[in-house]
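Visitor: In what follows, structures are represented as structure tokens.
Every number here is computed from the coordinates shown, using simple stated rules; none is lab data. Just so it is clear, the structure is predicted and the values come from calculations on it, not from any experiment. Cβ atoms are built from the backbone, for glycine too; each structure is taken alone.
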Structure 1
């Protein structure tokens, strides 16, 4: 059972469609509301990871403004607590495991104001590599149980996914 709502804002019919449309993904899992807000760039025949985006460098995990994730409940991710709130979501792509970052500065352009001192949670995850290309960057929040789920990000041939549990307080 999956409770996911995806909202994509598109340009008016007379205007050119944006290359990286503003997109939101939301899910209710139990009484937890998880909301991800991002701009969704396309691959457009480019090499993304290790090409357009350098390995071993912080990426705002979207286009334009930093991607942000908001939760109204405390979450447990990778054995660490993430207090309820709104966070900038960043990653550090590598040829191996990726670093996933939740940062207290959620309202910034790209990674221009990123400061490691504002990191609230950091962990590594192993990406899944596919032969199929995911043209537009896409986030999903999937329900596993009434108190747990997964967050995933897919773009080009790469998907990162990590589980979370809702902390009842």
Structure 2
């Protein structure tokens, strides 16, 4: 495993992303939604930077386990936590946050779930890292960093004493 971004580097990206969010949503009172698990960590960090009063409601969380298109192939995680959107989404501006945008399938699943709750005025996708390997026509609106990752590598957000990113090789013991 290789450290891709240190805690300091991640914090700098989060500060830049928060500034972009502040510019884009200055007069809109958006709702913040994090995708379980890494997206929730990033959303909480952005919320801490921007302040609770910037958002119109508490942080919402999505667990997209039931909306995945590979559910029958990989099965259900034994400890699925429920989604929690403590607000109505109809006509509202949502900021959807994830840690890494890769194939686009997680985002697609999150959008499907959001629309089961209602019809937002807009959904802005915010990701800490945008990496190669897209399988669906989905793109982020606010990106912390864009990286190229080789086949067999993936990026993992680690939340120990602070957020950091690691490159990991699939299928190899670490």
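Visitor: Which structure, out of 1, 2, was mean count of other Cβ atoms within 10 Å over residues 45-52 derived from, given a value of 16.6? Could the numbers behind the result be given before it?
Guide: Working: 1: 12.8; 2: 16.6.
That value comes from structure 2.
Visitor: Matching task: -9000 is the computed value of helix-only ellipticity at 222 nm (-39500 (n - 2.57) for each DSSP H run of 4 or more, over all residues; to 500). Pick the structure from 1, 2.
Guide: Working: 1: 0; 2: -9000.
The read-out was computed on structure 2.
Visitor: The value 21 for relative contact order in percent (Cα under 8 Å, 6 or more apart) was derived from one model only; which of 1, 2 is it? Intermediate values should be presented prior to the final figure.
Guide: Values: 1: 21; 2: 26.
Of the structures listed, the value fits 1.
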